[in-house]
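Quick heads-up: structures coming right below.
What follows draws every value from the coordinates through simple rules; no lab data is involved. What you see is a predicted model; the values in this text were computed from it and never measured. Cβ atoms are built from the backbone, for glycine too; each structure is taken alone.
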Structure I
Amino acid sequence: MLPAPVLTPFCELAVDLAPVREMGPGRAGLRRIIPIIGGTVTGRIEGRILNLGADWQTIHADGSADLDTRYAFETGDGALIEIVNRGVRHGPPEVMARLAEGADVDPAAYYMRTTARLETGDPRYDWLNRMIFVGTGGRWAAQVRLSLFLVE
């Protein structure tokens, strides 16, 4: 068997959100768009999340959510970095209902995990284009917080 990957803490994302836009039922479930309007990136890489992008969610009949986000941040030295982050959030029905209502719920009460790809054209950060990241997350009324780990 090959060696297991190592997860190295990489950065913390505090992603500010605008109110949820309900699209209504789609082929796979309830569709929602949550605009991403700002935030911060701290850790091995630092910057500010830009006021662009969104989380395009599908909420299934069992209350679980498929997360599909695309947004960008600017580092302190001016590099633009895109984040494409896909994942899943699920938990007990009463917890998922509280999250859907916009309540702040302890992230230990549900499962929220993601895989992320970062991309940039800035040569100083070119190495990010070849890495995979995994994340753990939590959802608050107006913010998502993610801890990203570099898969080595």
Structure II
Amino acid sequence: MKVKSMREIDIPPLWLAIFLALAWALALMIPWHPFGVVGQGLGGAVVLAGLGLMGLALAQMLLGRTTFIPRRDPSALVTGGVFRLSRNPIYLGDAMVLTGAALWLDAPLALLLVPLFMAFIARRYIRDEEARLEAQFGAAYHEWAARVRRWL
């Protein structure tokens, strides 16, 4: 069996899983639970909304016949649908899943992981993706980026 390179393993879902594990660890280590049942319901709804947003974005990218895999060159600039609301709806969905998990786990301190996750993803993936889009689509990318914010 061939060992995968770090670039093949270094994908956003892995980092989401790591941050979710950190949220869970915080919930266990610091038993401060102010949200209760309300947090579980709200958290579940936010997780589902985040997964739905990711699914819609993925479908739009597939329909646009472009890659959704980081570090691959895009073949199309998808600007409609959920991409009219956010330039990065999949990563926004990831952040929503992390937020919802923190609420569901009733771990308010885990909410501090959300902006850290977003900054980490921007640095590790989004900057490179934006550079690829700019190189591939030039003015069309700049026009879209001027209209649509990175997150919301």
Re FRET efficiency 1/(1 + (r/R0)^6) of positions 45 and 133 (r between Cβ atoms, R0 = 35 Å, to 0.05): value 0.65 computed from one entry in I, II; matching entry is structure II
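Could you figure out which one of I, II the value 0.95 for FRET efficiency 1/(1 + (r/R0)^6) of positions 109 and 141 (r between Cβ atoms, R0 = 25 Å, to 0.05) was computed from? Can you show the working numbers first?
Working: I: 0.95; II: 0.10.
The read-out was computed on structure I.
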Computing percent of Cα pairs over 28 Å apart for each of I, II, the value 21 comes from structure I
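Between I, II, which one scores greatest on distance in nm of label points 7 Å out along Cα→Cβ at positions 13 and 53?
When distance in nm of label points 7 Å out along Cα→Cβ at positions 13 and 53 is computed for each of I, II, structure II gives the biggest number.
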Note: relative contact order in percent (Cα under 8 Å, 6 or more apart) at 33, derived from one of structures I, II, originates from structure II
Ranked by mean count of other Cβ atoms within 10 Å over residues 29-36, the structure on top of I, II with the greatest value is I
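Quick check on the output: -21000 is helix-only ellipticity at 222 nm (-39500 (n - 2.57) for each DSSP H run of 4 or more, over all residues; to 500), derived from one of I, II. Which one produced it? Please list the in-between numbers first.
Working: I: -1500; II: -21000.
Derived from II, not from the others.
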From the coordinates of one of I, II, distance in nm of label points 7 Å out along Cα→Cβ at positions 37 and 69 came out at 4.6; that one is structure II
One of I, II was used to calculate P(r) over Cα pairs in 5 Å bins from 0, in percent, for residues 21-76 alone, yielding 4, 16, 14, 17, 12, 10, 11, 10, 7, 1; that structure is II
